1. Starting from the value 4, 13, 14, 18, 17, 10, 11, 9, 4, 1: which structure in I, II, III was P(r) over Cα pairs in 5 Å bins from 0, in percent, for residues 116-179 alone calculated from?
2. For P(r) over Cα pairs in 10 Å bins from 0, in percent, the calculated result is 8, 27, 28, 19, 13, 5, 0, so let me know which of I, II, III that is.
3. Suppose helix-only ellipticity at 222 nm (-39500 (n - 2.57) for each DSSP H run of 4 or more, over all residues; to 500) works out to -500; of I, II, III, which structure was it derived from?
4. If we compute mean count of other Cβ atoms within 10 Å over residues 60-67 for structures I, II, III, which one ends up with the highest value?
Structure I
Amino acid sequence: MASITEWKVSDGEARCRADLTKTNPPTKCRQWIREFVWLKNKHLVVLDIVETTKPEIRRQWQLHCPATPQITDHLIAVTNRAPERKWSDESLRSKRAEARLYCQTLAPSDYTLILHADGTAQGYDAAGQAMGKAQGNAHHLRYGKKVIQIEPRPSTNRTVFLHVLTAADVDQNVPPKASFRMIKPGLIEVLVDGATTRLAAPEWFVPHP
């Protein structure tokens, strides 16, 4: 159903690119490419290139959270602690009970975020402003705990999702600085906390300021 088209491991970077198009019906999906880049042993860069057969087919980027996230400007932050269970080797237990995950949305620049939590759905804009109750996913409302879905605006049939996820100590109150720029049509450079990586993007991708 899916195939790895490229992978590489080098000093400070490991990457894997896959073609997931066939995981969806051909009547709905023309292309879905996903690439992971593990950067400087700290940051996970996730690129998704999605093209549907029709604009009305929804394209949503999804993240399951272990706790209720804090939603701000193009940023999701989740604070959580490990369950109080017995470890097979207590020396492996983290000395810090809590940690934080930052998820930064670099693209698209404009989107609607839907937070499913405890049977309700709340909408937010890209700046993190609450938009009131939303029509959520029926499955997540019934079975999910804390699920986020990001849907681009305006609706077209082609979308690039670009996210940077960073795990941090709970006392790190701000995420690492992350941004990207176009090198040339079809190539972007992502900068995270002083580290850089380059990813192939479709030539039709034109970032909004």
Structure II
Amino acid sequence: MGIDAEMFVKTKQEYTSEQVRHMAHNLAEAFGYGWFTIIRPERGYSWLPNGQHCLELVTEYEQDGPPISPENGEQFIRVHMGTRYYGEGYERGDLPFITGVARWLEARIPDAEVWYGGDSSGVCASHFDKACREKLWDLFCKTGHEPYQHYFASGRATRPDCDFCLKPMVEFGWGPGEIVRFRCAGCGHVLITADGGETFQVPEPEAD
């Protein structure tokens, strides 16, 4: 199971649930509602009888570690993002989206203090200020998602180079016998091998 990105805002500005709902609509409209975990109430989840928008007021931030509670005069607004966590050692999620949401929240909420973390594996939230975002951005520009993409390689076959991008391809699966599948992270080209990387073929297109 992967680590999902988590975010919340500390603010001393007092918001009503209705105001947060209006802000949630604006956030989802700006970035696209498909980027968030939004659940309408008619889905019928017993633990979410009123559904869930991308922003909601919470009385406490729960995480895979000690919960964080508001201090006197503080409110917490939780963000329900639909991407994996991105951080050093787990370079997986969509960092431009994550940092964009943080900047949007800072622009929209007076004196907003954005906190960012993960939902599991002990990845606890910390203050996600400009310095932290720039540090992660530098990592993203240098490595992208490369470390994570190669983490699960089986090593059953020699990695081929993409003849278009001129870079090593990424192993993304295997099949019966000695079949191993590779994909280029730069252009999406796919190759398969059944002999440990001695020869490669382009897979047959799937039937409609």
Structure III
Amino acid sequence: MAAQAAAFVRDFELEGIFLGNQFGLLGFWHPDHAPEPTAQRRAGITRFFRALRTRFGERLVYWMDSYWPAEVEDAAWAMDPENYLLLDAVMCSNFAVLVEPGQIVPNLMSKRRIRDRAEARGLRAPKILYSVDFVDPWYAYRSFLDHKLIYTYQRETYREHADELDGVAFFANDTYGHYTPHDPLGASLTAMRLGVSG
């Protein structure tokens, strides 16, 4: 898979790849769904991320996390902390229908600690991205209308922690291919103090 993905990115002259939904780990979205984190599984996951980094060279590898702090990803899914250092960016997942609001800040802080420790050691450190969903490309719900409480909480949390993060990723096209209307997008950018353009 690492070889094929790298060949695809190279042949189409792309900057890199974005791996969604805790790619490389089994048992989505909740630690109770994770298979036993055996030594063999841990070694296999590390081997995969190392192969990916080797094949991609300087091209970008972005990874969407599990919605949970790095310590949980390590204990439940065998995602060794050193694996994050093989990535260019980790997107902290905040989809409204899945995220447990009490996990957002602990997740951000755990990924930030990994980044900060790597930088202190003079090592490659992944950027930490915060995700925001207006709508979901896989489902019909619209967060800005159907999940207003978590939608608002996501934005307030970003505003409070923006200085500790490296950027924000927006999910703005729905399952039908429609984009977020300008007004809700502008209101969110303003609430997050990101400014509005166009």
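1. Numbers: I: 3, 13, 17, 18, 23, 18, 8, 1, 0; II: 4, 13, 14, 18, 17, 10, 11, 9, 4, 1; III: 4, 16, 20, 18, 15, 11, 7, 6, 3, 0.
Of the options listed, only II reproduces it.
2. Details: I: 8, 29, 37, 21, 4, 0; II: 8, 27, 28, 19, 13, 5, 0; III: 8, 33, 36, 20, 2, 0.
For P(r) over Cα pairs in 10 Å bins from 0, in percent, the value 8, 27, 28, 19, 13, 5, 0 is produced by structure II.
3. Values: I: -500; II: -7000; III: -13000.
Label of the originating structure: I.
4. Details: I: 16.0; II: 13.2; III: 22.8.
Once mean count of other Cβ atoms within 10 Å over residues 60-67 is worked out for each structure, III has the highest.
Values in this text are rule-based calculations from the coordinates and carry no lab data. The shown structure was predicted, so the numbers you read here are calculated from the model rather than taken from an experiment. Cβ atoms are built from the backbone, for glycine too; each structure is taken alone.
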